[in-house]
Structure 1
Amino acid sequence: MARQLSRRKFVVYSLAASTLTVAAPLGCDVTTAEGAEAADSAPRRPSDVLVTGTDEEMLVLEVTKANKVVVRLPRVEVGQGVTTAVAMMIAEELDARLADVDIPLADARTKGNQFTGGSSSVSSLYGPARELAALARAKLVTAAARRWRLPARTLKTRNTKVIAPDGRSATFGSLTASAARITRPAVSSKPKPASRHRVIGKATTRIDARDIVTGKAVYAGDLAVAGAKPTVVARPPTLGGKAVAVDSRAARAMPGVHAVVEIAGGVAVVADSFHHAFTARDALKITWAPGPLAPLSDAAIRSRLRAAVPRLGTPPRGSTQTEAEFEFAFVSHAPMEVLTAVADVRATRAEIWFSSQTPMYARDSIASAVGLPESKVKVHVVRGGGSFGRRLNHDAAIEAALISKAARRPVKLMWSRADDLQHGRMRPASHHRIRASHARGRVVAFTHAMASVTEAFEARGPSARGTAQGPGQGSGQGPAQGRVTRAATRAAGPLPSDSGLYNFGRVSGDSGSVELAMPLGAWRSVDSGTMRTAEEIVVDEVARSLGKDPVAFRRATLRHKGVKAVLDKVADAGDWGRALPDGHAQGVAVHEEYGSRVACLVEIDAADPKNPRVTKVVMAADVGTAVNPRGLEAQLMGAAIDGISTVLRAGLHIDRGAVRESSYADFEYARQRHAPLRFEAHIMPSRREPGGAGELGVPAAAGAVANAYARATGTRPRRFPLNF
């Protein structure tokens, strides 16, 4: 692994150029790979570097002569608003108009950190982006001072201009050439203190909002790469199935069809349009061998998971037990934009366009798949229409590259919705066993043992190679039929008092797994989405067994003031404990992760227990400095919908080795009619540096929905989603 750098210790430096260009290295936490400089960066000779930084890959800021501030972002925009947040950081320190800041996405680089995930983008970029812009501002002010022969300290910056005491002004763009030659600014290049922030912390509409709603925003499916032909794949009816006989004569004879190519995942059709491609795909006559999971369905998988959960051990003597077991189904990411990748693979080079959260890993995997050196593969990162972790994996891009190589032409591969639901990545199913031991009115021990499905595969096909080996991920290997394994007792993990969340006495945990040959992936909030949901349900049940109010019990048991503060906020704003009609109830849950904390209060109408409707959601979050409170509110709203969906209705069934669901019609994610009638988000004020926010709200939202349903119906829900 490349040497890791603290964001507090990076060096900002400048490059000699015709315009002002400054760069700050980002912390390296990925494997260094051989490769060419990204196509979006101009070639730079070593002699151009005036001050050498500690990392060859950097966040680069350029001020153009047209008075635009351009920062190529080594992250991907998938709807989470990271481009807006970074633009706000840059605009703040430069005193530039937000409209003058452009944040294009960087191509895959050779070194550095291009990982988008783990709710880390804003926190990891907050220091580098502000230091970068602060240095650029200092150079621009110095350039203006020299032009006007005035003391630099007398000049001010505003609206992408430098302004003199006598009213003279100069745009940044008019100063950029002279500023590029300055090596020692005459004014401080330190970022502003939080007390002087005028952009950071202000609720701001996304900089790309108009482009998105008017259709101007460009996604992979919108790209017009010369010669790239629409391509689709016929896939087996079961997970991991193989084509043993293919009759493609009718398909090849159809109008508009250019090629039919057999690949590991099925049979691809390349045609003039997607209509032609889908029509020809349906004309293929294929004999399929069943995949290795053909004997398995949900019931058998649940049984294996239950058997793989380690035993809880002996509870403390003299204690009373509150015990519960929970089952969570597989869940698809199902981003609104289906997976699409454009690939142009030649004998000596390859060029790929797609939305990737791990473009450096993707580049290396694609190079290996098509038999080229990494230096001959270019990956262009394109915005994505949603992800939730799905674009950490790059199986569609590898497939597109292999098809392009075999067809000897550029292709635009699109996975259908059914392709992604039935053959794409999914959150693994899991089984949880929890026991809270209480005596004399308090919890004295808490044990959480669980088992989840882990990915196993015998052949390293495109799906396996598309697994992102990013931070916190691995690719288990083992027999396809489902070997049960157990992990050692963990010293740390996503358990309540591991993070100091609850004062629950002696806390322990253990985990097991069932290895199956199925495509798994990190789904928004990863393990916390199931583990913390189950734990928050048990917290409610312990409170009930002790005769205590759920909010009061949490207040008395939570260790950190920050978590108590968000809990108090939702209880107050949501009018906790107010009288509700029969079949209606409130539920609450809290979570702490990524240096942030959140609480959620839910009201539910479960008068018809089979058709519950969440009517109100109140969330409060403390994420440190909220760069864009409006963006954070959107993240919390999305988390609430995820919690509603995965607790009440959305999951995947496995029937004889096949995923039953094939579209939004049967993968029942929350629609508008299931969304809360009222939603409130309360952002707690803070001067701390930003923590994580993208995944933070899911466990609290899911836990609150489950607890509200339990109180409304007088039941104890144990299998999620509830309609399974």
Structure 2
Amino acid sequence: MESIQKKHTIYRPVGSVNSKTEKLFHLVRSKSKTDKIPRRNVGSKEQLVDILNYINFQGGTILAVFKHVKFNRSIRRSLFTKICHGSRLDCTWTNSAGIQQILKTYRFQSLLITDENNLLCVSPEVISIDPHEISFSLPETYTEIGKRKVRRYPCKGVNVQMMQEGSVQKGVLTEFSPLTFKIKTVETPQLTTLEINPDSHVNILFSSETHILYSGGCKILRQSGNNSDRTYILEPLNHQIQRFKPSAYRSQRHILVPSPDILFQHPFTGEKVQRKVFNISGSGFGIEESEENSLIMTGMVIPDLEVKFAGGFSIKCLAQVVYRKLSGKNSNGNLVRCGIAIIDIHPADHMKLLSILSQVENDNTYIDNKVDIEASWKFFFKTGMMKPDRYASIRSDNRDIKETYKKLYDSNPDLARHFIYQTDSVIKGHMAMLRFYENSWLIHHEAAGSPIIEARLGVLNQVARFVHDSHRFSSLHMDYVLNYFDSENKFSNLVFKEGSQKINDPKMCSIDSFAYFQYQKDTMDKPKLSQPWKLNKTIPQDLIELENSYRASSSGLMLKALDLLPNALMNRGLSGEYEKLGLRRNRYLYSVKKHDTLKAIVLLNLSDIGLNITDLTNCVNIFVLDQEYLPKEILSSLLSQILLKIKLHEIPVLLFPASYAGENSIPFSKMYYLWILNTKGSDQFLTHLDHLVKK
């Protein structure tokens, strides 16, 4: 296999069979050199006429080569062709400047015509020539004098910025191949236009009206023209890029039968491109194409790429080519293998892809499939997920809870996911995720039947790989993953608490503890806080104080994940997403102060009952800053006032830090851990899961 750093030959002479003797072929050579190139007849005049008329149809050009009457020097000029009939070819100069002088000192020699990858040489007779037009009588045959190793394509609509050591030049991309491209720059007075040093590298930026299409370093192969109108031939420096931070885990790649296809409009040429996918994962795919007709360039951004599966099912994404390398040969020549990474994708499309791939890996695992809601409820009760005390508290809302679950599990919204381990239509393991904070997803509804370990680790592994494959897509808003679990839960302690300890980096994975109790309104409670205590809406300065208090004892992720930093105070977008689905997710922040001194922050989450079975998405979170000066009686009055505001008789409470409850004799039923994973560290968590599976 050829190294991706190997320098590619742009042209090979016809008849060359030894790759070691291949040389770069320039479009114009002196006679003594071109005579050494093997020539052969490759077509008739009738075929040549067809080629010329196609060039006319496409608005392309051909080259006329002129040789100096005294010196062994040649120049070339571009020509537009007119419609060709029979033996006569009429052309006009693309640029008539200086033609009069050329005609005095140079004589016409030949025409050079590019036909796809082939360079054709035609030696016609000149019928007439003047500063405006030139006409030829075509010969009976033409010869092929060179063949491009990789075809070059005309481009349109691609803007270019070329930068080097403080110099910035603007232009357009005129020709492209994965190995070289041609750009034409024009003088731009408002930009710095210092002279470009041809011996140094330049940085290139390609863009359309709506997208950045490519950026990277390039080597200057050739340049011509003057400052006001200059052409450059450039070669990209890299054939592999590191689009994302290296990970210990690669997304699992699968070969599907039948293979899907990718389809897209090429961002540089505008051509429709279709290629077979040879392997695919949740984060990208690989394709192969012939080297000669290659269209895929490392670093190229593809704004609207479609992956089409058998039966007409397809997904769309924003993608980028991350590598290109020679991979072998077939009967038609060399093959090039390219890796394409998904940069962003609609959450629904990504779940379609992951659903297919999860079945390839394990046919007992399902992601967001249509489930029997009644079978799910039966599973929840049988596995002990629906505790008697919890069921008693929600029994009266039975109909509303079923409707909420139908919206989450049957409609497959973008803000919820469920993962199932199932054999013979019987659910054995279940876990769900919910985007409950702006950039944080909550793992919940974890339950397993028999066999417990296989099912639990099966769905947990699904969740972890989903996070690993998906977190970098901005449309998914998955910077953090959360999980509340009972401190007495052995399985959760093994997976999450021990995992956090092994990662041993609170910026990547952290755990905080909360005291949990169900608060019921007491007729003896004071309905309002008395002076000098106040309950006001939280302001940014209050969250700065909360951060200072939290940082004094922890380097964890809690405030970031729960949107409790000042810059997240005005976030309202997520609640609107819930409203579109007919669901409720309201969030309120209050500050508890004494004499205008902050003592605690209250985060009140109100959502549909049953959105989370333990109701931790419909509860009061209290973050105490000053444990010594927040009496138990004030806490009780505070909760009573909140219940009065929301017109409820009871509500779950999570109290942080948990030590405050013990030190102030506040009764609580259990202690919950809040586990938070920074998704940039998802591969470390997968390492921990792999270790558990191997036990």
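Every read-out reported here was derived from the displayed coordinates using simple, explicitly stated rules and does not represent laboratory data. What you see is a predicted model, and the numbers here were worked out from it, not measured in a lab. Cβ atoms are built from the backbone, for glycine too; each structure is taken alone.
Taking percent of Cα pairs over 45 Å apart from the coordinates of each of 1, 2, which one would give 27?
1
If mean count of other Cβ atoms within 10 Å over residues 330-337 is computed to be 20.5, which of 1, 2 is the source? Display every interim value, and only then the final one.
Numbers: 1: 20.5; 2: 13.6.
Here the read-out was taken from 1.
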Comparing 1, 2, where is relative contact order in percent (Cα under 8 Å, 6 or more apart) highest? 1
Answer label among 1, 2 for the case where helix-only ellipticity at 222 nm (-39500 (n - 2.57) for each DSSP H run of 4 or more, over all residues; to 500), calculated from the coordinates, equals -6500: 2
